[in-house]
Structure I
Amino acid sequence: MRAAAVGRAVWTGSWVSERLGVTVGGGAATRLLAGLALRDNPRRAHLLVSPVLGKHVPADPRAVLTAGRRLGHQVRRCLRRRGVPGRPLVIGLAETATALGHCVADVLGEAVCLHSTRRDQPGTVPAAEFTERHSHATRHLLVPHDPALLCDGAPVVLVDDEISTGATVADAIRVLHRLSPRRHYVVAALLDTAGPARWQALSAELGADITLVATARARVTLPAGVLDRGRDLGARHGTPPLTPPAAPEVTHLALPWPAGPPPSARHGFHPADRRRLDAALPRLAGAVPPARRLLVLGAEEHMYVPLRLAAALTGGGARVWFASTTRSPAITVDDPGYALRDAIRFPAAGEPGTRFAYNLGGLGADAVLLMTDQPAARVDGLVRALGAVSPRVWVAAS
């Protein structure tokens, strides 16, 4: 079957669209922001896959930063246009939008960044919790070091990669509003497929101003029986995960991390943290061994610092990609019209379950820089699986 094309490139949603009947409106611009794959999930058949998020699709880190900061500029214009006072709190939704939230906060200057987490932390009481009902992992926890961060009435910017129904973000807004009623919320996403009606209704319900900002908008149409048909397609066409031909050569790097900034915004990331990280990046990049074709791989929610380091490593003649591992189980199909062509799978670090990384097999990377916020011993399973991707793995724990 001939794949649909965007310009001269094959659209990575054509395989699912043609066989399952899922349609994504919005034209070529939307298709550049979203391919399609089949989920391995009984709640939802399809997965919209962004090529500029740095999650399921390895990308030039500069393109990932550009997409995130473009969204940040849209948010800044929205706040100014609506005359919103005060320093905003930016909340990125785990796991896909943690770095995206950081990028939006970067543009807003003095904004504080926080991201939700799926990770249970013994002895830590979440300041807030909300749910993502269609997900394989439904709980979102907010665990700032200072819970007052959620209670000062500041405007809140909630960032996700895609707004499909808006239910998750709406639940988050209700939870935050119960903690501390505030006048202004902005919902920001690379792709909106839900439309404005939910936010208009929620604004009226809460008596707050809720504005949606999106890089692109589209309408996704699903046929009848999509869940059963999706399961059948996956069973017939899905490919097994990659297997390593041999154990990779593993080196543990002691990078010169700066004192002060945390490895992520899980507990809060302040403007001073951002400035210290900016100043340290040239030194960190200088401590990474040379490679011609380098994949920098973040680990689940731990995306922003790896992304920034990956961007700092570009421009020296090497080809650099950025991607990250994920909790999301999905079907892989080795076809140019399908968004997830291969996968590695491995045990989760420090908790039960299986994790994944997609689209790494065709890169020809001569080294992988794995950046993790877990103790290095906990990622041994991932390191072994990366032998299917590259003969060399460098592990940097932050």
Structure II
Amino acid sequence: MDEAYRFLHETTIAPGVALNEFQTIRHLADDTYTAHPTINNDTLHVMGWLDLGAEPVLVTVPDADEGRYWILHTMDLGHYTNAMIGSRTRGARGGTFLFAARAWDGEVPADVTEVVRSESDVVKLMGRIMATAAPGDLAVAQALMDGWRLETLSRHLGVEGPAPVVRTYPDPAASTWLERVTFVLRHGSMAEADRSWLERYTALGLDPAVTAWTPAQLEAAERGQRLAMEHLVALAPSMTVAAQLLGTREDLQDGPRDLFAEGTYLGQWGLPPVESVYMKTETATDGSPINGNDGRRFRMRFPAPDVSEFWSITVYSSDDRLMAHNALNRHSRGDRTLTPDDDGLYTIELAASGSADDASYLPIPEKDAYLILRLYGPSQAIQDGDYAMPDVVAID
């Protein structure tokens, strides 16, 4: 909760960004985009924060063209996914989706496709719309993005609505994590939803009714935070199955709390593996780093991963975790840009220089880099961790 709150404050509250409004990235991210590390090179982005404290909020998504991936993903401040609405589950059909606090008991408009309940009054929204480099495709994806609409229930109905909830958000630079987490618990129903594990920390003062803490409680909280972070750092290398870390409240609430916290540490705001699985490699099979310096070249050759939506491999620089500039402005390859050979295998050639006419060529920088394989709509075997990142082989 604290990490989720800190992200909310840093990206929205502190800079004065409004809730209940979209922020968009209207082009495929490339090396000129530096706001978020390891962002994908496959989709346009629709982002924002929903405020359900005063009334529900509706998000309307237009119908897409057949075969285009899209997703409306939301998470509460407990870092649980509460909506995964998109092409994997609905195909090209859009709809109007009403997001409401658990306590809201009003009448649902007849044109609402689905109601999504949230245990926190503030909700993170992340939308993605697939786009490609094919002529005219970006304009089609942008037109779909322009059809997304976000509005309060009162505005949707054309009536006067309640005033937004006024909150005094604690500044992370001048507050303890106990202050921030209890603030989150007071704005929504998470205190009740998470009662089974919150009760273990009553002595610490982790209770929405508590607003002041003893020196002993504050000292224990600080020590606990430090020890917990040390544990998460040590645990990270052994985390190979994302289903233990990211998902819905129903999936994860009764599981180990350290694994759930690891999901925030390693993949904040990440999609659950039923929707997408991510894999990373920094080295070739001989242990050498993926680095295009001195004319070094690498090759990947593998069958298509078993996915229902799409897959891609993107290159990032290790030093800043961003895409690196290259003359072709080519940063990824995948099932929309490659054609399998007669054996049904895909080939990717990795080097600092190559031909634009070679569809299999993927530029890498003349410094250490890493690859991210994104698997959207992965099979159950992939979700279960029974699929390995394809080998990267150094070419002599």
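Each value in this text was obtained by applying a stated rule to the coordinates, not by laboratory testing. Note that this is a predicted model, so its numbers are computed, not measured. Cβ atoms are built from the backbone, for glycine too; each structure is taken alone.
Output the label of whichever structure in I, II has the greatest value of Kirkwood radius over Cα pairs in Å. Working shown, then result.
On the way: I: 21.4; II: 22.8.
Going through I, II one by one, Kirkwood radius over Cα pairs in Å peaks for structure II.
Compare distance in nm of label points 7 Å out along Cα→Cβ at positions 146 and 186 across structures I, II and report the one with the greatest value.
On the way: I: 2.2; II: 4.4.
Top value of distance in nm of label points 7 Å out along Cα→Cβ at positions 146 and 186 goes to structure II.
Looking just at distance in nm of label points 7 Å out along Cα→Cβ at positions 130 and 378, which of the labels I, II belongs to the structure with the highest value?
Working: I: 2.6; II: 1.7.
Structure I gives the largest value of distance in nm of label points 7 Å out along Cα→Cβ at positions 130 and 378 among I, II.
If relative contact order in percent (Cα under 8 Å, 6 or more apart) is calculated from each of I, II, which structure is the one that comes out at 17? Write down the numbers at each step before the final one.
Values: I: 20; II: 17.
It must be structure II, since only it matches.
Upon calculation of distance in nm of label points 7 Å out along Cα→Cβ at positions 210 and 322 from the atomic coordinates, which of the structures I, II produces 4.2?
Numbers: I: 3.0; II: 4.2.
This figure was derived from II.
Given a value of 12.5, 38 for Rg and Dmax of the Cα atoms in Å, for residues 298-369 alone, point me to the structure among I, II it was derived from.
Values: I: 13.6, 40; II: 12.5, 38.
Value 12.5, 38 for Rg and Dmax of the Cα atoms in Å, for residues 298-369 alone corresponds to II out of I, II.
One of I, II was used to compute P(r) over Cα pairs in 10 Å bins from 0, in percent, for residues 202-289 alone, and the result was 14, 33, 31, 16, 5, 2. Which label is that? Intermediate results must be reported in sequence, preceding the final value.
On the way: I: 11, 16, 17, 25, 26, 5; II: 14, 33, 31, 16, 5, 2.
The value was obtained from structure II.
Computing distance in nm of label points 7 Å out along Cα→Cβ at positions 154 and 282 gives 3.0 for which of I, II? Before the final figure, lay out each step's value.
Working: I: 3.0; II: 5.2.
Only structure I yields this read-out.
Matching task: 23.2 is the computed value of mean count of other Cβ atoms within 10 Å over residues 10-17. Pick the structure from I, II. Could the numbers behind the result be given before it?
Values: I: 23.2; II: 13.1.
Going through each structure in turn, the value belongs to I.
Identify the structure, out of I, II, from whose coordinates helix-only ellipticity at 222 nm (-39500 (n - 2.57) for each DSSP H run of 4 or more, over all residues; to 500) was calculated to give -5500. Don't jump to the answer; show the numbers that get you there.
Numbers: I: -8500; II: -5500.
This value belongs to structure II.
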